[in-house]
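Listed after this line are the structures, all set down as structure tokens.
Only the coordinates and a few stated rules stand behind these numbers; no lab work does. Quick caveat: nothing in here was measured; it's all calculated off a predicted structure.
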Structure I
Amino acid sequence: MVEQAKALLEWKSSLSNQAKSILPSWGQSVPSNYNVTISSSLFNPCNWTGIACNMDGSITKISLPNMGLKGTLLNFSFSSFLGLSHLNLSNNSLFGTIPSHISELPKLAYLDLSMNQFSGGIPQEISFLETLQILYLHQNHLNGSIPASVGNLSNMTVLYLYQNHFSGPIPPEIGNLTNLQDLNLCTNHLTGSIPSALENMTMLTSLDLSKNSLSGSIPAFLCSLSNLTRLFLNRNELSGPIPQQIGNLKNLVRLKLSNNHLSGSVPHELGNLTKLVSVHLYLNNLSGHFPPHICKGGLLRRFIVHTNHFRGPIPESLRNCTSLVRVRLENNEFSSNVSEAFGV
């Protein structure tokens, strides 16, 4: 307990504002002659803000989000917290690199460093966090490539790396994360095609690769991820047709494929997705007729398909879709008047 208290206070003293006013419950220092048998809340970190311990008095959780902390993690003694399972330092002003010795947390299951100012790359050593289940690194200034070693985190269920400056291809090793349910890599500078290894991630319910520079076609294997409820591939450089197999995504609720170079017709199978609430296909080169039963489930609220080359009549199912709150069909080649079709 004393060693952990000292480690926390040393890190606190390294912060730019020293967090004295922010963390008043944290003791100022631990005397060298402190008697560990004497109970004192001042030197017992289990009573400090953001700290939780197990029955043995060992720290298991450090949760300090939104605290105004400013500084680095370079002086954080991770090796002093071998029982730590939860570390949340999100939404502060922490900067510098994520140190490689963060790997010295053998029981860590939850790591949230999001919404800070961290820079540099993800350390390769992160692969040593074998118990990690949730990793939030989004909204920082991280750069470089996504390390292949991330694929060793086989227990991970959530991975958020969005709104950083990652570049290069999505490493195929990420497909080893077969327990992953939520993957968000949007708003980076990722290039190359969508790796076929993602086919192995059958537990995925949400996949967001939007706002990158991914190229190639939308691979048909994505349509085998039958648990998907959200598929966001918008604002990339994807080309070719929408796979007919998209009709296999029976649980899909939100689909965003807008702002790409997609061509061909929209597969009629899209009309079989009865849980759809939102469809964004705008700013592509799509053509042909709409699927005749696009509002089959009666849940569709947003249907945004403007600026394509769609033609023919507007389907009756869309005109009679009472759940719609927003529809945009302009800049297409319909044979019927859009305003008249919707009575406006």
Structure II
Amino acid sequence: MATVAAQRLQAMPREVGARPQLSSREHLITVLLAAWMTAGIFIDGWAHINLTRLETFFTPWHAVFYSGFLATASWVSYEALRFQPRPRAFDRAAVPAGYLVGLLGILLFGLGGVADMLWHVIFGIEVGIDALLSPSHIVLFMGGLLIGSSPLRALWHAHGPPSSYAPILGSLTLTTAGLAFFFLYLSPFTDLTPTTSFVEWAKRAPAELGYADINLSLGVAGFLLSTVILVTPLLLALLRFRLPFGSATLIFTTVAFGLIAMHEFQPAAPLLGAFIGGLLSDVTLAKLRPSPERPAALCAAGALLPALLWASHFGVLAVGYGIGWPAELWTGVIVLSSLIGLLIAFLLVLPRPRTAPA
């Protein structure tokens, strides 16, 4: 068997530091299994939000999540280890590009799973925001991100254009959704804060003015943080790939759908805003054609994408509910988000220094 593995390794395309490369079909299988795992974490999130009497680690929601992990981990381990030339020796060069970090993610996830079970046994089941800040859940989250992003890392380093964008978009979307999940408590997709009238609230309860101001601050912070979460992975991918039309729509809508579904689609209107914002972003990207050779276009995309997304979001809320925030507040959110996107893009296209720093 070792001889066969060695022959297969020699026959594989030796790119990216002489590591074997997997096919688009194999990467797509990784993405589909990672989608199973990601769906499990969103389903488990729904349970933590909506079911207040969870009393055990062994729930159907955990079963979906951990079975998805086992399936994904088994596949990633198989792909990562099947080219080893010797059965009892580990050769890093024989691990397909992008999947070595995936193995690290499996180990991290396994440790997090054991810690999560012990945590629940000792401290009970989390309900609400504390589930997102549990140390064991954060370890699981980091491991899952490393596993699910394996195809994206692999295809990032592959030479030439990809034969299929499906695994790239799938891995990119799942990674973005995973990031958004763990900051759910600040997501603008899951509440209608901009429809709340700050002025009327202050008139009715002047003593609660400070609380109202905090509520507004959290709402603004949610938009700014979500800008970083949604726009950074997309801009980073545009440095390497010419993503097809519909990429922004897929990412924005998938993230919004997952977060809103955990709240049983209450509210559902932000999903339409995400779709419209994604569609406008795709039209903008098609016109700008950002790439490493066109840094100004990438910076323009960084500024325009968040502005289009949140302008669409506020537009949908205005039609469906009316905007309660002062004009300075919601327009300021759009402008600040645009500046954040511009700064992210600018940092991504900064040229590397020709000499080492002194």
Structure III
Amino acid sequence: MYDMFQEVPNQPGGLVFPEFRRVRDGLRRSIDRVKLFRWENPTSLTGTHPLIRLLMSLNVPLSMEPDMYVERVRSVTYSLARNLQFTSPVSQGRLHYPSMFYGDNVSDVVLVHDEVFDLTDIAGRWKELQPIRVLYHPQTDLRLHVPDGRYPSAETGYAVVSINLPMLALQYKLWRNWERGAVGAESPRTVMMFLQSIPLPQMLYSHLDCAIFNRIVSQYFELPMPDVRSRHSYYLTDWTKEVDSVLFKYIGLARARRMDFDAMIETMPTAGYDSRYETLRWPEMPFTYQVTWAMVIARLATTMFLVRFSADQEIVRNRPQLNELNRFFIKLEQMNIMSKVLPRDDYETVNLVIQDGIIPYLTTS
């Protein structure tokens, strides 16, 4: 499962939906508008939000040069993750409820890592860093509400969110430096306002592509997609109908061409990133026992959709990947990984998806 979605294949499917380019560009402009509004009108998170505790737990001088600062934060990343019961290569963490990003109807897996990133010209592009990325969430709406813990949706499930702590800390340091230069040493803005104005809105790129994927799944299985009535205080174009029209064509063409896994992922319409592989990509870190359960939940819906589609269309080219998945889930059950970390009700929910939605379809095509 780890290797399946890590690298873009050499021969992607190559489908292009010309009409989607206008929609994608419109959605990206909408994200820009949300970001600008949050930047100009910073609100505050609750003082007990775990992200605040994570940043405030860093005992690293903000006066350090960026490269040294990043290395110092990297040296304490995993110990801080363990202290806050987040998941990392050295700590299993736990399921967090309610979600610190999606609210009362969702539970979080929070993956903390220290993946290396480019520091070239960082002083000129720190606002565009994306230290917090959504690997999966259960929402289908395209309203671009920022995942700040007050998400206005009744859709339930699990979210998996990765945090590059050295990147987040550096973004905060450079924001604080900018604040001192623009406002003065006694800036009234707090770390809570920093989170609401920059890193949380930057999540919208990965959040949006997960929502588009969820709409593909809902269309394919003919599942209802509730309309989120909550609106922004400013106008944003609603692209939902245009997106759904392209997704309908995508499913039809995938059926007609009997696409294999790689072609389906590569040609899947996305708006936040240029490829679905970018959203699915697992951060570079040791793939240990401690993070396995997080990857399973992050890729559960994608795996279920792909294997069900493959079985429905009898696509024999997927046999190597299906065999790999079959071996993975056998080993997963033998090691009791999921039952050891998940609460009983959540384990039964996840295991039901695996046993009924994935396992029977690994040997039918």
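So volume of the Cα convex hull per residue in Å³, for residues 108-147 alone, computed for just one structure, reads 64; which one of I, II, III is that? Of the structures listed, the value fits I.
Source structure of the calculated read-out (volume of the Cα convex hull per residue in Å³, for residues 44-123 alone, 108) within I, II, III: II.
A value of -1500 was computed for helix-only ellipticity at 222 nm (-39500 (n - 2.57) for each DSSP H run of 4 or more, over all residues; to 500); which of I, II, III is the source structure? Considering all the candidates, the number was obtained from I.
Structures I, II, III were shown, and mean projected area of the Cα convex hull in nm² at 18.0 was computed from III.
Work out relative contact order in percent (Cα under 8 Å, 6 or more apart) for each of structures I, II, III, then name the structure with the largest result.
On the way: I: 7; II: 16; III: 24.
Comparing I, II, III by relative contact order in percent (Cα under 8 Å, 6 or more apart), the maximum is at III.
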